[in-house]
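The following blocks contain the structures, represented as structure tokens.
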Structure 1
Amino acid sequence: MQNESASWSRFGVMSFRFAFIYYLIYFNPFLLFRAIPGVNSIPAILTIPFDALTFLLNDHLFHLRPQLNQMGGGSGDTSFLWAQVFTFLIVAGVGALIWAVADRRRLAYRTLHYWLCILLRFSLAGIAFSYGILKVFAMQMHFPNLSQLATPLGDYLPMRFSWMFIGYSGPYQIFSGVAEVLVALLLVWRRTALLGAMLAVGVFANVVMLNLSFDIPVKIYSINLLIASIFLVWQERERLFAFFILNRHVAPATLYEGKMKEGWPKTGRLVLKVVFFLSSFAYTTYHEYNYFTQYHTESVKVLEPVQPGFYHVELFVKNGDTIPESVIDSVRWRDVIFDYNGAGSIAATDSSLLMRYGRAYFSYKPDSLGEQLEWRVSTWDSHPSVTFAMDFPSKDRMILSGTKGQDSLHVVLRKLKRHFTLTERQFHWVSESNR
């Protein structure tokens, strides 16, 4: 560790106080060991006072929304999370001012600086590994399913478009995952920590640009990861400038050379590293591998007698009236897709189902006799939204009859050999023309 007596600039001392408080809140140290039973509940408990302060500041200062949204449905950019990060910044700013008054004579914080860099290193390592190993198994973004392939491109939002773009190519997703796993492994070992931080800047800069360019709702989180990576690289700015710009020899890094006493301090650090590795790397790999095997087992499950495929709606009778096909009628079903593993959708507007990108999604399950077909909004719904009597007059035809809400329906479906060129995953070394 560098000499504790060496002084920093006034700006350096003040900015460190701010960064130390902010990152200590944002990258809660207990999150490093969240896979350990009992430890995972501690970060949630510690956020309770910050959540209360977030609501208080929003009511009297931010006014982002009259009622902050804490749910988000997977979004990382909710009004609550924006208010939360603003709260963290205010707490860090006020805390730094109080700290400056209480400890105005201190000229440097070498020891705290060392531990802050350790916190950021291992936090970024754990986060990069969790996202990376998911991509290594090609499980963060999935290949488009039949319903998505049947949806017109122009109906998609940019986030879903980007998700399918990455999910389409397994090799590209695995490549990006390997880069993130490499970031994690390099950050863990102090001899390669700088290289890991520099690679992290490149990896997370790409993630930030994707999130900003395609409106992916993880902007707050990814920007924080990028800034933390830049912070680690910035600590080695003098050595980097001398090596890359001035073409000079540089001394070995001392940033992570902590002076640990013999005995329990060194043993404790080793134990913490082992626990971190097991809880962040080993446990995450085991968890994602199980997810991988489960997904590839269930995602191709055929629920007999329903055969997955694209079904054209030949006849649609509602309350005794035959409704003809029409491109402007959004209520009449135009086609029905039965995908693998009980997932399906219809090309129509139906608010009783899950509407996404112009299609109504549902989960289906036939009975053991193959005579009835239940539709649910989602697989975890306890009661079906409709139960159809099911008949198969021929190999490529299905007849559904039942009451949906207040309407009686009689639908004749014909399975088409609908082929989507995108599923071929074409690749050509030689291309005589642009396709």
Structure 2
Amino acid sequence: MSKYFDELETRSPEVRERALLRALQEQIDNAKKNAPYFARLLRDVQPFDVKDRAALARLPVTRKSELIELQKRDRPFAGMTAVPLTQLGRVFASPGPIYDPQADTRDYWGMARALYAAGFRQGELVHNTFSYHFTPAGFMADLAAQAIGCPVFPAGIGQTELQAQTMADLRPVGYTGTPSFLKILLEKADEMKLDISSLKKAAVGGEAFLPAVQQLLRERGIDGYQLYGTADLGLIAYETEARAGMVVDEGVILEIVRPGTGDPVREGEVGEVVVTTFTPEYPLIRFATGDLSAVLAGPSPCGRTNMRIKGWMGRADQTTKVKGMFVHPSQVAQVLRRHPEIVRARLVVAHDADKSDVMTLQCELAGPAPEAFAAAVADTLREVCKLRGNVQLKPAGTLANDGKVIEDARKYD
């Protein structure tokens, strides 16, 4: 059985670059002809004049942070899809909301490559805890596992005790989901005196893979690998057995640019991840993810020859990810509009004692708070962000007047 998913992973960098640039020209041509947004954005661009990365870097950037407003003006996908809604297989709603299309094709999101690198093989049962509700994460892993030939138990999120019992009964070999939820399941199984030692491999994403959780998995005999993708682009990069950064997927062109611009930075310099994908139905060209990373020098020791990045290193804007879900400044503003008693607020995302994500909305009030006001704000926060959060009420003048709406106070060392 091959160590690699396909021969694309070990082709020479020169062959890969030529193939990517040909595909780029065809994708620009497709986008201009079939996606109204890109027809406008790239109206002065001749697709087959984009012959190298320098020419690509001169094209305009589309930012994920702009999608909410762009989609509001042109429902449902801001004119960025190259096929009508009737030709799609599924449509999802990520927090914001941002609507994400999925074509009815095998492994649409390209995640099979990442699962294969994590050791998933044909016939092995996969326990998938990524959410199937609203967001595409559950289907990303599900379709990828099926493309490899793995049967899938679609667990989704929550129901911890039932999930632990199911794992003990069905004896899955693989796990897909967030690393923090895998930790919770392992601890719940211990508490219930259940044997889930059949679990040997995990492909995790949606949040940082903290060293303490990595150590816990190693102690349990579980090989855990990170995957990095978004609901818009699918797979971007993935970890391999070399444990030396993350290898960029074969189906994208990745650039690292100076945040707030489209200008590429030097190798090794931290900047914003910008991706061009070759999915014909959703031809995103120079799509700025808002994530920070940096390119690592040289090829991976695992034998794969594509570019490597350090992995997710934080956010380039104030949008942040909490328990695998994006939280946007516009959502904080929506909470405040429902509670005019709040004159200023800051959403602080931190880790609790178990290194799980916790978000707290600090609210500055002009006067005394009505009874049960904090509880009402917490309910609104949960409704808008689809996540639980704490609420702290503070006197006027307490919060810094620095324009910051979301503060990521998590530590990853």
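Starting from the value -14500: which structure in 1, 2 was helix-only ellipticity at 222 nm (-39500 (n - 2.57) for each DSSP H run of 4 or more, over all residues; to 500) calculated from?
Values: 1: -14500; 2: -8000.
Source structure: 1.
If mean count of other Cβ atoms within 10 Å over residues 114-121 is computed to be 19.2, which of 1, 2 is the source?
Values: 1: 19.2; 2: 23.0.
Structure of origin is 1.
Matching task: 2.7 is the computed value of distance in nm of label points 7 Å out along Cα→Cβ at positions 66 and 322. Pick the structure from 1, 2. List each step's numbers first, then the result.
Details: 1: 5.1; 2: 2.7.
The value was obtained from structure 2.
Using Rg/Rh (Cα atoms, Kirkwood Rh), single out the structure from 1, 2 with the greatest value. Let's see the in-between values first.
Working: 1: 1.07; 2: 0.97.
Comparing 1, 2, the top value of Rg/Rh (Cα atoms, Kirkwood Rh) belongs to 1.
Laboratory data are not the source of any read-out in this text; all were calculated from the coordinates shown. Here the structure is a predicted model, which means the values were calculated and not measured. Cβ atoms are built from the backbone, for glycine too; each structure is taken alone.
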